[in-house]
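Heads up, there are several structures right after this.
Any read-out appearing in this document is the output of simple, stated calculations on the displayed coordinates, not a laboratory observation. Source: prediction; values computed, not measured. Cβ atoms are built from the backbone, for glycine too; each structure is taken alone.
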Structure I
Amino acid sequence: MGLTIAQKIIKSHLRSGDMAVGSEISLKIDQTLTQDATGTMAYLEFETMGIDRVKTEKSVAYIDHNTLQSGFENADDHRYIQSVCKKHGIYFSRPGNGICHQVHLERFGKPGKTLIGSDSHTPTGGGIGMLAFGAGGLDVAVAMGGGAYYITMPKMYKVNLTGKLNPFVTAKDVSLEVLRILSVKGGVGAIIEWGGEGVKTLSVPERATITNMGTELGATTSIFPSDEITREFLKKEGREEDYIPLASDEDAVYDRIIDIDLSSLKPLIACPHSPDNIVTVESLKGTKVDQVCIGSCTNSSLFDMLKVAALLKGRTISDSVSLSISPGSKQVLTMLADCGALSDIIASGARVLECACGPCIGMGFSPNSAGVSLRTFNRNFEGRSGTKDGKVYLVSPETAVAAAITGEITDPRELGIMPEVTMPESFLINDTAIIPPADEKDSKDIEVLRGPNIKKFPEEKKQQNCLSAELVLKVGDNITTDHIMPAGAKILPYRSNIPYLSKFCFAVCDESFSERALKAGESIIVGGSNYGQGSSREHAALVPMYLGVRCVIAKSFARIHVANLINAGIMPLTFKNADDYDKLSQSDKLKIDNIYAGMDCGEMTLENISNGEKIELVCSFTERQKAILKAGGLLSYTREAGDK
């Protein structure tokens, strides 16, 4: 039986385990990336491990999230990260150089290599044939120290593409179509491979848009073949030597195959407040639009921006619309300026923002009160934009431009003939904003610079055999990490200060949560289906851990968040019978006995002291995960077990 692309890379990087679906495996990691919203904590964790030098082939720290410097906090974090990078062998991408996923695709991504990053959209690298995973900062820190990355061996899905996209229909529409088919949890436990003759019609930037959006499916990762289109992209980046061909075997077996005819697709749009709330653009024709944002790691490549510039050329945006443009990298911005496309964008009335994540994470450019905002981003969770009652829709760049020009949701096909966009023969290569680390012999004399907002990693607490605790919060389905630990310009500067950050935990759901959790001492949270979807931010586990949360019981969990909870020493348990969720109420007094035996057999009993109900819970922990929980978290386990 042949192998899929992902199975081939897993096999060549396997350090332990059996490649049987559902079993735990560990992988050698070739590259890591961090960004500044998660990176400070990841490097604090790396320092705690006591390792002098990273052991990966390439590790890169990007500054792309917290680039608004309204106080000293973000600047201090950037200075700290830069000094850690210089000392410990990590490349440092300066503020303004671009969004981590776009820059990594341009300058560092290599087909056939493994990559983990402390950002959930790290699977963007699958567009160039990498096996790339989003992960928590602790997992990234361990990988930088030479440790393996542990996952459950995924199922293999294939999306078989035929035909060719029509004008004004894009890779973003392909992503939205798959979300329509599978939903935000339809990819859980699977790697999605893209294949078929239609793949040959998609450029690397288009492929990267699709693998980026695969994160919203809950997929472990997504990957494209590495072919002549990949080679051409790397050649234009001056990196043709990094090319290797990668394809699945003809007799590879998949757990599910989805067929999509590219020529049959129409422009699609994701409505508030979920990436899988999909309808056609034409069905919402005439809806008034207040704001349009083009960019983010999903749609900020030179290819995307040249199309935007061509559509805006000679046109003026509507008086009722505010339009922002965020190029994905310094390379993209410079090439737009050199060819004159930037002038066409500016002349339309657009506002050009920094090469950073910006509005996607609520870092500026929030919509007006109850405003309708069309964005080429990957997430439209409630409140993520920075405006609690903002109505955010996800669209392609072409649909975004159509709305900016007309002032309402408009099918982009109504704009006429799509202008032809010609990509350059080569890309501008200027890596002056990527600072290499010091030589190993000089690194011992380098001082790591810390600001007053940078606090120590919170103290971990060992899991005992019995837990008696209050149910401090009960929430519903599809609770995201944005609900648990919000982003935004007012909160992100405190990502390196867990005690202060804790004041905002679950504030979207219950503003009194933080105070009540601290008062309770040890506590339990109950959630519905797909608990913890969205960002890989480990703060959504570290902050509850700091507040005393010892266990989260849910109907089901998102993959990365389960790993982050275990890494933080918090037990994730699921209801054996989902209807038992209704038998629990906030403030109930709960008890779980014989936890260690329950971990071994996969079943525990929850006793509701408040009403006498007994509820069966299930779990599926590997021996390593049990040891991590008993140690109180991955950092304590790593120190105790020497798992480096």
Structure II
Amino acid sequence: MGIKRVKTEVSVSYVDHNLAQFGPENHNDHRYLQSIAHKVGAYHSRPGNGICHQVHLERFAAPGKTLLGSDSHTPTAGGIGSLAIGAGGLDVAAAMGGAPFYLPCPKVLQVELTGSLNDWVAPKDIILKILSILTTRGNVGTIIEYTGDGITTLSIPARATCTNMGAELGVTTSIFPSDEITQKFLQLQGRANQFIPLSAQPDARYDRITKYLHVQHESAVIENIRRYCPDAEISPPDDNQMVQVSFSKIRIDLSSLVPLAAAPSSPDNIVAVEDLTGTKVQQVIIGSCTNSSFHDLMVCASILKGRKVHQQVELGIAPGSKTVLTMLIENGALTDMVRAGARILECACGPCIGQGFSPCSGCVSLRTFNRNFSGRSGTPNDKVYLVSPEVAVAAAITGEITDPRTLGIEYPHIEEPESITIDDGMIIPPAPADKADEIEIIRPATIVKPPAGEVPPDTIAGAVLIKLGDNITTDHIMPAGALLKLRSNIPEYAKHVFAPFNKPGEPTFAQRAWEAKNAGLHGIIVAGESYGQGSSREHAALCPMYLGIKAVIAKSIERIHQANLVNFAILPLIFDSPEDYNRIDKSDHLKIENVIEVIKSADTVSVNNETKGYRFTCRVNLTPRQREILAAGGLLNLTRQRAIENND
């Protein structure tokens, strides 16, 4: 971008995803990231210091602050009263350079918590219950605000568990008030001066959320809305058996909750643990940015103490930060875990993103993570259940899914520590501005300068290279796991776009895209509902751009992914009628004319299916800012232009 120093109050670069150093690529990335952060004025959290969301909650996040992070689980910091929003990496980089972050004003949905959780029922069960009500679809442009007297029974890590998995709802963010519990947490972290009280006015009004649900296929969701949304309005079914529901509040009595699980392979496939009792388990992993706090792991250590992991179960435990790991070492809890038969993993994302600890073929894996999309673990057709630490550790010692309330063990009530040893030795502060010019950027050969977008052509004429169904995640588009080491080399990483859909003996998606590009055709992707859900992975737009993709046409596109598409100059379009999706087939040739004018001001555009000889209409759901970005050929180009204009 040509901007020398970050212009934010605080910027932090974390290394937590890509730590498995097989070959030189990962360590090359780490050295580059450390050098560039030091030079441009950002803090740098080194590999092994912990998962960004856990470390940020401990050392940087504060109530009343606005946080932008290039990971979809950035809203974790909402547990401390920070307005924390996940975004694509390029949006975050532009903000670091001083550009505003643009976001359509979200609606705010109230979630009122009353009562308190019973023993063996965990904060994870709160967000799993909300997922059973809202699902992963139809929540774009919404913020969840937690209210109610039940909040006072929840610690900051407990609140952060709820805001963390709010990302699975597809909402913009989630936020808790800042209160005495927040103040105590900040005091423990040596940051008492950053506390401010923050809460909604008693007479605050909330927005009504509208969703469309199918009477037969989503009957359980409709019933949950009837039960937990006191002001819900539900229309009669239409000819397609769809109902419109609207509500402004979800009310949950914490004492009514039971242990829950998200069954394969979606975070909103919610089942009561008691209904899964007896299911044999071969792997359990406790950790991730959702459940790797001191409290979570102390509960597990207390249950494991004096017991053994079942001989058919492989148990892995990954503390969320070096601080948590150190506390477990100092109080002896780590010894209890190791003696029980647990394998202690690095303080990192690891298995949650498919980097190691993939489950065996056909076996059941219980994980305290936030996502269980098919294949995300690194094993095709995996059987991953998302559960609380309590349910996970119960399965680890019994060898099967077990309702922890039936263990016959007294629930371990963990006392929060009165003090902790604060060690920021693995957080490198930025160099002073007057020393920045002396710092050398380490850019090894495996780090290839990423391509910028191009101004869209006035006519997009191309082939449908792939037709996809509903709920396509960024893991489907751009697989992670062992391939993450290629993220700094777009030409290599792009070879794996849509790898889960490649069939043996047939050309890969990347090969088909290159063939189309060489033939002078633009690439087009067609998809169903909720395209691009899950991770904020900008490579799911960057790599398709590199392959010549010029447009994505879908029934709906998730917020962060749509922003990423725009940032890399790919035109996102929405079918005006779902029936038009049904009429398109892979390899159909489509033409979109007057694209420059469409980007400038149109709300709809006509698309010609030249293969089948008909036209259909798409909606152009772009903000004025997104139109400006597309017209410039992407955010990198626009930001660079502005930097030159402003003499930055």
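Data for the structure
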| item | result |
| --- | --- |
| Label whose coordinates, when distance in nm of label points 7 Å out along Cα→Cβ at positions 47 and 359 is calculated, return 2.8 (choices I, II) | II |
| Which entry (I, II) yields the derived value 17.2 for mean count of other Cβ atoms within 10 Å over residues 223-230 | II |
| Entry that produces 2.0 once distance in nm of label points 7 Å out along Cα→Cβ at positions 79 and 559 is calculated, selected from I, II | II |
| Given 0.10 for FRET efficiency 1/(1 + (r/R0)^6) of positions 351 and 431 (r between Cβ atoms, R0 = 25 Å, to 0.05), calculated: source structure among I, II | II |
| Value 2.9, calculated as distance in nm of label points 7 Å out along Cα→Cβ at positions 55 and 479, assigned to which of I, II | II |
